[in-house]
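Colleague: Below you'll find the structures, each written out as C-alpha cells.
Each value in this text was obtained by applying a stated rule to the coordinates, not by laboratory testing. Here the structure is a predicted model, which is why all the values come from computation and not from measurement. Cβ atoms are built from the backbone, for glycine too; each structure is taken alone.
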Structure 1
Amino acid sequence: MGAETTCAVTFHGKTSTAKVRLETAVLQIRGSDLRLDVPFTAMTNVSADGGVLTIFHGGNALRVALGASADKWADKILHPPSRLAKIGARPAWRTVVVGDVDKEFIGELRAAVDTVSVGRMLKAIDAVFVGVSRPSDFKRLAAVKTSIKPDGALWLIRPKGSQRVTEGAVMAAGKAAGFVDVKVVAFSPTHSALKFVIPVKNRPR
C-alpha cells in the first residue's frame, strides 16, 4: 500500500507526533518517543470515527488522527488486497516460477492462472517470478528476456532487510538484464517483490 503521513498518535494515554505508514500487512509508527509495528493479524478491533483511526491490540488502544483519510485506512486494514491482486494476475496468464519462492504462493498462482511452470522456462510468458536470495541468483535473468512476451513482467522476490541482496542490487541487476523497474509490493511479511518490464522503446514491433 505504502500510504504515509505525519500526524498525532495517542498510545498509553500519551499523545505525540509521529510518521505513520500503512503497509500491506502492518501499520508502522515512527516518532521520537514512539516506535510501533502493528501487524493486521494482531489487531482485535479497527474503527474510524471523527477523523481518528482507533486500533486495539494487546489490550491497548492506539489512536491515529488521520483526518479525512481515517475511513480509507480502516477499510484497507479490514479488507487488505491479496498479493495476486497486487500483482495483477489474470486467468489467461502463462507464468514461470524459479528459485526460492514459497510454496503457498505457487499454490495460489496455480488456482488463479491457466499455466504455471515451476523451475522450467517457457515461451511467450506473461509473468516470471524469480526468487533471489544471493547474488548468484541474478544469473537466472539472462534467460528471462527472451522468454517473456514484449509486455510481460519480471518479478524479483527478495528477503526484506537482506544485506546479501539489497533492493539497490536487485534494481541494478534488472537494469543490467535489459529491464526497467516499475513497481515494488510487499510480497509477504518476510519478502518484497519488485516488478520489471522491457522498456517500451526496446520492445519488438
Structure 2
Amino acid sequence: MQNELGADNLQIIAVAIDEDVEKVKAAAEGINYPVLIDAQHLLSELYGISNVPTVVMIDENDRIARPNWSASGNDAFREFSGIDSDRQHDRIRRWVREGDAGTTEDEARAAVPDYSADDEAAQLHFRVAAELRRRGDDEGAARNFDRAAELAPHDWTIRRAMLPLRGEDPFGQGFFDLYGEHQAAGSPYRGLHGY
C-alpha cells in the first residue's frame, strides 16, 4: 500500500505494541515505512485499541477519518480471522484517492466508546505489571497482570500482550484459550466492524 499510494500522500506508520526490540526488528525487515515500538502500550490506550492488528486512518489535519478497524496487510491469517485484505486495501484506496473513509464523523465517534472505570483500571494495572516485571518483581507483576485480565477480560492488547511477558508463547495454547473465550463472548471489539 505504501508503494502504491505513497505518491498520493499516504504514509503508513506501523506500531508494534511490544517490548522485544530485536523481534520487532526482524519482523520489520524489508518494510519501507516507519515501524515504531510502543513498549508502554500508550497508543492502545490513547486510541482505545482492544485488539491487533488494528488500523486507524488519520488525515492530514490530524483528524481520525476512520477509527479502529481490524485489518491485515495480507491474507496469511484469512482462514483464521476471516479478514479479506483485498477489501481492506480497497477501503484505503477509496479514502486516499476519493476522500471516502467509509464512515461518518458520528459513526466514527460512536465506534470507540469511552473507557469504563474498569477499562481504565485494567490499563493501569497492566502498565504497573509491565514495569514491575522490568524491575524484577515477578510476584507484583503477576498480581497486577491478573487484576488487569479480570477487569478487562476481552481486551486483547492487554490479555495477549501478557502472554510473552509472562513467558508464554503468544501463539501457543494460551492464545487459543484466549481466542476461544473471545469468540464465546461474541468477539467484542472497540471499533468498527467490517471494511
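Colleague: One of 1, 2 was used to compute relative contact order in percent (Cα under 8 Å, 6 or more apart), and the answer was 12. Which one was it?
Modeller: Answer by label: 1.
Colleague: Also, quick follow-up: Can you spot which of 1, 2 the value 5.2 was calculated from, given it is distance in nm of label points 7 Å out along Cα→Cβ at positions 70 and 94?
Modeller: Computing distance in nm of label points 7 Å out along Cα→Cβ at positions 70 and 94 on every structure in 1, 2 gives 5.2 only for 1.
Colleague: To which of 1, 2 does the computed value -4500 (helix-only ellipticity at 222 nm (-39500 (n - 2.57) for each DSSP H run of 4 or more, over all residues; to 500)) belong?
Modeller: 1
Colleague: Something else now. Suppose you compute Cα Rg over 2.2 N^0.38 Å for every structure in 1, 2: which one lands on 1.19?
Modeller: Of the structures listed, the value fits 1.
Colleague: Here's another thing I want to ask about it. Using distance in nm of label points 7 Å out along Cα→Cβ at positions 6 and 62, single out the structure from 1, 2 with the greatest value.
Modeller: 2
Colleague: Hey, another quick one. Ranked on distance in nm of label points 7 Å out along Cα→Cβ at positions 102 and 134, which label among 1, 2 comes first with the largest value?
Modeller: Structure 2 comes out on top.
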